[in-house]
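**Q** Below: a set of structures, written as structure tokens.
What follows draws every value from the coordinates through simple rules; no lab data is involved. Please read all numbers here as calculations on a predicted model, not as lab measurements. Cβ atoms are built from the backbone, for glycine too; each structure is taken alone.
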Structure 1
């Protein structure tokens, strides 16, 4: 099956959060073979884990990243095409008096260039990017 969804960090992290969102977890199971992550998401996940002190929580996260995320999700690069799209969008937003976190722009660019729907629990910040398809699996479908 081909890829349809690019997962944001907050979606990939949902199954291992202290209170997992059942809707997100169900959608992850349903669409597992149609999902990927962007290289900047992998960075955020590994950085967040590495910042934790050694112990049970960090060990569990390292296992999740290695055994679940790293072994089952394709990691799409932030490449030249994504960087160009990101640069144009950042300039457009700046002219409009808007800003967006740099990493959000990278993630949005990877989704846009790959033609994927970005799945995030943070649709508000990503909605400023032109043409980006968004989904929030934590909310009920309408």
Structure 2
């Protein structure tokens, strides 16, 4: 099967390789989980891959379809942490809106403690994380540091 060249329209897909792995913070699963993105760095071409970081720290990337992986080549890696561990529970909240003003939740929101949060740089275009995806790539692990 040949890949079509550039141009508008059509189904121009770049080759991908399966990528999965684990994201940890100081050696432990990322508190709250989150999301991970692989953004191609080669001449700005191609589609970014993304995946959910599960509570155990594992992830699997998708680009064109579920679990198909990331484009071959070099990538900047961005990690975003979910800061809400448990959402607030309200006695009467409308399905499509905010709870009524002055009403207090029956159970407050539980957030990831400040001491377990990743530095904002990991979620920015200045992220120091990089990865190279090759045809034989499968597991790419990232151990993030608090400082």
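**Q** For which of 1, 2 does distance in nm of label points 7 Å out along Cα→Cβ at positions 106 and 122, calculated from the coordinates, equal 1.3?
**A** On the way: 1: 1.3; 2: 3.5.
This figure was derived from 1.
**Q** Sticking with this one: For which of 1, 2 does helix-only ellipticity at 222 nm (-39500 (n - 2.57) for each DSSP H run of 4 or more, over all residues; to 500), calculated from the coordinates, equal -14000?
**A** This figure was derived from 1.
**Q** Separate question: From 1, 2, which structure was Rg and Dmax of the Cα atoms in Å = 15.2, 47 calculated on?
**A** For Rg and Dmax of the Cα atoms in Å, the value 15.2, 47 is produced by structure 1.
**Q** 17.4 is what came out when mean count of other Cβ atoms within 10 Å over residues 82-89 was calculated for one structure; which of 1, 2 is it?
**A** 1
**Q** Moving on. Work out mean count of other Cβ atoms within 10 Å over residues 18-25 for each of structures 1, 2, then name the structure with the largest result. Before the final figure, lay out each step's value.
**A** Numbers: 1: 13.2; 2: 20.0.
Biggest value here belongs to 2.
**Q** While we're looking at this one, here's another question. Give the label, chosen from 1, 2, of the structure having the highest value of FRET efficiency 1/(1 + (r/R0)^6) of positions 42 and 66 (r between Cβ atoms, R0 = 30 Å, to 0.05). Present the calculation step by step, with values, prior to reporting the outcome.
**A** Working: 1: 1.00; 2: 0.75.
Between 1, 2, the highest calculated value is found for 1.
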